[in-house]
Structure I
Amino acid sequence: MRAALPSHGNEGYRVGHYDLELDYKIGPNRLSARAKLAAFAPEPLSRFTLDLSGFKVAGVHVDGRAAKFSRSGTKLSVKPARPVHGEFTVEIRYSGNPKPVGGRWGDIGWDELTDGVLVASQPIGAPSWFPCNDHPSDKASYRVSVTTSSAYAVLVTGDLVSRRGGASTTTWVYERREPTATYLMSVQIGRYEDLAFPESQRLAVPRSLVPAARYDFARQPEMAALFSRLFGPYPFSEYVVVVTEDELEDPVEAQGMAVFGSNHVDGKRGFERLVAHELAHQWFGNSLTIGDWRHIWLNEGFATYAEWLWSAESGGPSTDALAAQWRKRVASLPEDLVLADPGEANLFDERVYKRGALALHALRGLVGDAAFFAVLRSWAEEHRHGTVTTEEFLAHASAVAGQPLGDWFNAWLASPVLPG
């Protein structure tokens, strides 16, 4: 949705693959990098823009030829030696001290920790570490190489394909083959213990937090089994949870990964609903990525409802009880948010999460359990690794349930008034 986040995303081309080579020095927070993008322009382009925040750009080449370039804010404008049309490549060499992108949601993107790095890019942080077409619908594959001190572990969203150690540095190479939105790519650097869990799950955690984290995340494989039964097979080769030594306000999802703060580990499973929420995003948000940001309820409403499903499965409050609880809470809030298009200021409003889950619970009550879960499973399977919109979900749910759902849509998604 260009109108919602007008400073991010670029018209005229799509990126099919990013090849990133990152050399990072932790002490001085210094990144030297090369990015090579394989892109496609359906119509001739005499110039185009990329999103990149900060950094000194040493040079840009398009199809192997030096190109003119300029900077304005978070935009890198490129004028190739000759117009591009069809497939083309862009290579950018850049360096500097990476820092998050500031905005109404705080600082987003590449962030220094007390001892390491955290990258959490939703929704606008990807340009803090690589030049990109920063729009959720422009999904691409990735190869990411990170060279840094051998004292640290490096985790990148993707499959580890090689690790080469030198005298003082190690180069880690990851590949993300599934189409992935820019904001869902992540790099984590820290002194982590690597713990293996069932269901192709791993936990990277500081040594001091290992016992508590083992307990807090112990039921995650059971969650994965439940969600696989309800939503279809897990969409990636593995799931990696990173727990940082620093505290975080909220956990953050990435493609095949989630990042929690040390404050989310208490040894009592006090944050287990968040464990379920982040895991559910691998289906709803990551495999199925919204076509633009106004559809964010398809991420957050679905992940919140997955929390409720896990609660019911694991002996906690039922989905009916949680719906009643949160309906009372939502009813106490202003009725000025339209779920199908909450606007930039409300992308992460509590009502997007809770009213989104309430809308799904209402749909379940309307069509019955058999049709409801058939809708969810077929939705996730038919759009696996694709992009989705609210309108597509309405059409899909109507077709699978075998009944028109326009009244449900109008009441729950198109009107700011909470249905009676």
Structure II
Amino acid sequence: MTVATQFELNPDWVRVHLTSSTYADFHYFWLRHNCPCLAGCRHEKTKERTIDAAIIPLDIRPLCAESTVTEDGETAIAFHWAPIAIKDDTGKLVVPDEAEHKSVFSLAWLKENAYGVNRTQVHELPPHNPADITIDYSELAAKYADAANSTEDNTRLTAQGKIVYKSTLHDLLKKYGVVVVRNRGSDTEDIIYDFVESDNAVIPTHFGRIEHLRTDNIENANNDQLGYTNSAVRLHTDQCYSEHVPGFQFLHCIRPADIGGDNYFVHAESAANYLKTEINSRAYELLTSVPVRFDRKQSKFQALHVSPILRLSDEVDEVTGERKLAQVRYSYFTQAAQNNVPFSELREWYEAQRVWDDLLYRDDFQLKATLQSGDFVIYDNLKVLHARNGFQGPRHMAGVYLNAPDLWAHLQQAKKQLPAA
């Protein structure tokens, strides 16, 4: 009696249970390259490989897979793929006339050729469900409103309500690095005290104490940068050109755009770990070791800082024995000309950046949010990348930078009081 093979499909690889105590992980591109079929992948007579590894997309994924048996009755797994272009006898790429391509691998063959056996250092995808990072302030206000100190536009919470609210902020920021708060109100100044004890903890920059990101901003003499246009701004962290980068920023929506202007975020620490263990360890190595010149050049301001995109700390992970990721600096618009990499290595470094960037723009890596008036989003500027789509209409966002130690001390104080609340 043939027993069905147990396997689990993951975004970039499949885990196959070879025995009751042994499993192996296989990349999808590796499986597609090793397809044993005689319908385009192996020669009908010699059984030699005819498919070229160079034409296999490295991001290929199966349409589906199921347990099956081979023609000889062996336990097997069948993978179904969308057609890919293959080389004909003249070397020209042509798409075969097939609805899908089927690869059948016997369990015995997979055992014989397994290479990711009992792999333990695995990282999951970064968080990408917006519901997980969202708080509706109006629900708290309905339960904990401090009517005596509230206004029509800004509802204050009772002492108990503040403890519950700030404890929730603490937990979500610790886990995800980014939180969206709906229906908080119109007062940016009031939001500051959700995170710090006093106004002194706000970090002023050359953009101002509160940065008003809108296309008609004339109060800021340093408005010659992308944030003050209606152009899309791709994923980045802020102030990469500063030695001491602000730990947190919140963006308060004063007025949404008429069309577009949606925000999206990626937990870059998770993305970097995924890059290292699941995709391309060499790319990770280059991004953690090659220094990059981040240079902010504006008509009335200039600052330069040199650092790898992924900066490692001296702290060593107890499980892996390797140094932990301390900070992500990623800003395509302030990245200066790279001139400190040997000529023969520059292409490899650019390719590492491409692999990294391709990962960041996968749908299953991104947290997406459309902010309305009165909403705000706060994120860890050392571990979370943020971006926005291009837009039409007078969009207005107010940005405030916060010192991480002050923020955590404030939220942890509320966390300690939570049992009483």
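No lab work stands behind these numbers, since they all come straight from the coordinates. Quantities reported herein were computed from a predicted structural model and do not represent experimental measurements. Cβ atoms are built from the backbone, for glycine too; each structure is taken alone.
I, II: which one has relative contact order in percent (Cα under 8 Å, 6 or more apart), as calculated, at 21?
Matching structure: II.
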*When you work out FRET efficiency 1/(1 + (r/R0)^6) of positions 131 and 211 (r between Cβ atoms, R0 = 30 Å, to 0.05) for each of the structures I, II, which one comes out largest?*
II
_distance in nm of label points 7 Å out along Cα→Cβ at positions 155 and 299 - structure with the largest value, from I, II_ = II
*Looking at mean count of other Cβ atoms within 10 Å over residues 379-386, point out which structure of I, II has the largest value.*
II
*Can you tell which of I, II yields -1.32, -1.36 when log10 I(q)/I(0) by the Debye sum over Cα atoms at q = 0.28, 0.30 Å⁻¹, for residues 91-146 alone is derived from it?*
I
_Using distance in nm of label points 7 Å out along Cα→Cβ at positions 35 and 395 for the comparison, can you identify which of I, II gives the largest number?_
II
*When mean count of other Cβ atoms within 10 Å over residues 219-226 is calculated for each of the structures I, II, which structure yields the highest value?*
I
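Just checking, which of I, II has the largest value of percent of Cα pairs over 31 Å apart? Mind dumping the intermediate values first?
On the way: I: 40; II: 52.
Once percent of Cα pairs over 31 Å apart is worked out for each structure, II has the highest.
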